[in-house]
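Once you scroll down, you'll see the structures, which are given as structure tokens.
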Structure I
Amino acid sequence: MTAKEVMEISPIVPVIAIDDEKDALPLAKALQKGGVNIMEVTLRTKAGLKAIELISKELPSMNVGAGTVCNEEELIQSKNAGAKFVFSPGISKELIDASKKHDITLIPGVATASEVMLAQNNEIFYCKLFPAKISGGVDILKAFQGPFSKMNFCPTGGVNLNNLNDFLILKNVLCVGGTWFVPKDAILNNEFEKITLLCKEALDSLV
């Protein structure tokens, strides 16, 4: 799966920290029911890799990838668990080389012009803008359009129901990442129907 294909699956990409692997499948099904067929399961928790493994094996129709991948070891672990792609919060030559070596799609995080140049010069044209709001949000994405016309972004960090359309109307934005429609308390309390409704609310709000 190419980075372009990953970023065109859904206009909203859930960024998820799973504390208990038993929540992985119900959450994946709730997202699909809400019209979202992609998951970025972060490696911020011990259950992250196991959750990816469960989803990839038990619900192969869900496009599950790993997030918060910071080095080659985590990239290898993610691929072995069944991740179809990996998101990283930043960019490094180590990760770029590792993704090519182990043949898994990398969508690195960038926040500055220099980091966008590093991606582009390594033929990576699809990146996460992170943290989106703090690093300049809509304004920096507009500024990137001139010198980096080949680049495409998934802004993540500070994106919510109130501003997602401000990002998605930009020609260099394919999707946005967020946590607002996968609230942690809903996962902990097994309120998966709420997550389905939040997905539908977000998708219905698109202009």
Structure II
Amino acid sequence: MPQLQRLSLKAQVYEIIRQKILQQEYALGEKINIDTVADELKISNSPIREALMMLSQDGLIEMIPNNGARVISFSEEGFHEIASSLYVVLYGAYDLCVRQGTIEQVAQEMEHYLALQQKYYDEGNVPETVKYALQFDKCIVTGTKNSYLISMYEHIEDIFYLMALHNNQRGEDDRHNNFKEHKMILKSIQEHDAAALHKWLGIHYDKHL
């Protein structure tokens, strides 16, 4: 485990557990044993409980009465609802970028992240592929320059990462389709084809377990 620094224990424990979830050292649905974490970090249970409550507020942890904390798991319905929500956010953000005149800059940034996605896709590095795939999507949100919208998106960005990681780990076909859809999304934006973008975002976010 990483050595603790001179920051609040709660904040440090939060980040340690968060990283273990994102790096899949804790699997989806896995129970987090507070006593085990306390023993590993050589601290009391209190800051661990506080950190788990923070992670619960972020949606990464489920606090189950009489059963403790577990890493989130996705149901078919929940997975589809989150994917559908992303579609709504991105298409709305695209419309706002067009009206604000920032869509050309957005397309340039998306092209940059698509190249990085392809690089790590070709190398077979799934976590890095997912990282830059999400940055590709996020460009549309940050392009709005709307701090409230960006903050909302970033608040649940870790959940999006876990979803995308799960989707990309299912096989080569899923990774290939994800990359193909991103190319078509970028092409639609570059050609100012809102109808095509509507189509490809719909395909891209029609995701299931």
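A few comments on the model shown:
- Calculating distance in nm of label points 7 Å out along Cα→Cβ at positions 132 and 148 for structures I, II picks out II as the one with the greatest value.
- helix-only ellipticity at 222 nm (-39500 (n - 2.57) for each DSSP H run of 4 or more, over all residues; to 500) derived as -23500 - corresponding label from I, II: II
- When Rg/Rh (Cα atoms, Kirkwood Rh) is computed for each of I, II, the largest belongs to: II
- Structure (I, II) behind the derived value 2.8 of distance in nm of label points 7 Å out along Cα→Cβ at positions 156 and 180: II
- Mean projected area of the Cα convex hull in nm², for residues 60-115 alone derived as 3.8 - corresponding label from I, II: I
Readers should treat all values here as calculations from the given coordinates under stated rules, not as data from a laboratory. Keep in mind that this is a model prediction, so the values were computed, not measured. Cβ atoms are built from the backbone, for glycine too; each structure is taken alone.
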